[in-house]
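Please treat every number below as a calculation from the coordinates, not as lab data. All values derive from a computational prediction rather than experimental measurement. Cβ atoms are built from the backbone, for glycine too; each structure is taken alone.
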Structure 1
Amino acid sequence: MINSEEIKEIIEEQIKEKGFELYALEIKKEGKDWIMKIFVDNNNRSISLDECAFVSNYISDFLDNQSVFSELPSYHLEVSSPGLDRLLKSDFDYQWAKDKTLKVKFTNEQKKKEAIEGKLSSFNDEFIELTLEKNKKISINRSDIESARRAMIFSELVGKKKD
């Protein structure tokens with residue numbers, strides 16, 4: 001039987017051709033039904049309902065026409081965006097959140113759990129840098145991060161009002 005990693009790779013390749021990024025794929029049984037949930041995103045803006053519908057139709061047609069997927073049990077397909085409060089996992093996610101306020105839970109140098117809020121000023125493969133109050137900066141090793149997500153700051157969500 002085909003495994004979820006193979007499905008993920010194939011779907012990721014297909015939606016990338018259409019300008020979308022695969023944030024996550026979940027395949028699970030809910031009651032007697034199988035559900036395949038695809039979370040999609042893009043670099044440019046928020047994902048619209050129409051774009052989710054487009055990806056759903058596109059992926060559904062694609063999967064229906066691939067003999068390799070004939071082994072899958074019947075399933076319901078759900079496509080949505082990961083939401084504003086998504087966990088940040090990849091460089092794509094950190095780029096999306098750059099210059100926004102994050103809430104980061106991590107293990108500090110004293111091996112204690114800590115939670116901190118600050119604006120993501122930069123990141124690389126090893127560290128993220130947050131700007132805290134009074135322009136104090138802190139670097140956090142990405143391997144020490146338990147979770148990072150955007151803080152829901154109203155002015156960052158709606159943008160600045162133009163005069």
Structure 2
Amino acid sequence: MIDGGVQVHMPWKDEGPPKESNYDITYKQMISSEKTLRRKDCLEVIQDEVQKPHEQGFIKGVPPEQINHKTPEWYLPQLAVFTPDRTTKVRLVFDASAQGYDGKSLNDHLEKGANYINSFPNVIIAWGFDKEVYTGDIHKMFSQVKIHPDDQVLKRLLPR
């Protein structure tokens with residue numbers, strides 16, 4: 001346990017993490033995305049949403065002296081999903097499947113884990129056998145998992 005959370009290394013495949021920076025690609029995607037969001041008049045809503053995890057302490061800034069785009073680093077492009085009919089109107093998604101210069105994404109460098117998501121019919125059937133049912137919001141749980149400092153350079157967000 002580290003500061004009330006769990007700290008983990010990224011589960012790299014045998015070839016290891018990306019060997020170069022994808023900063024330029026992610027920066028161009030961000031500029032393009034901003035133009036679209038301005039046209040849709042929702043850039044301010046997105047900027048407010050981006051600030052929330054920072055204010056909650058789930059993400060932290062990187063000092064300028066620790067930024068070097070000539071060394072291996074990985075920036076996750078951010079996308080916004082709009083769902084006006086739901087209570088959460090905007091949801092940020094960080095795209096680990098976006099490709100770098102070598103045609104590989106961050107996901108391509110990571111081991112794939114088992115799928116532990118139960119099918120909905122199986123969950124309903126199981127409720128018939130149990131006397132108690134528990135539910136929870138996993139959103140904040142995932143935010144409590146801290147990335148080991150050695151791997152943090154490979155999971156960066158590009159601020160504006």
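Results, tabulated for the structure shown:
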quantity: Among 1, 2, which structure scores highest (criterion: relative contact order in percent (Cα under 8 Å, 6 or more apart)); calculated: 2
quantity: Computed 26, 37, 33, 5 for P(r) over Cα pairs in 10 Å bins from 0, in percent, for residues 18-57 alone - originating structure among 1, 2; calculated: 2
quantity: Origin of the derived value 18.8 (mean count of other Cβ atoms within 10 Å over residues 74-81; candidates 1, 2); calculated: 2
quantity: Structure from which 0.95 was derived, FRET efficiency 1/(1 + (r/R0)^6) of positions 10 and 98 (r between Cβ atoms, R0 = 30 Å, to 0.05), options 1, 2; calculated: 2
quantity: Comparison of 1, 2 - label where mean count of other Cβ atoms within 10 Å over residues 26-33 is highest; calculated: 2
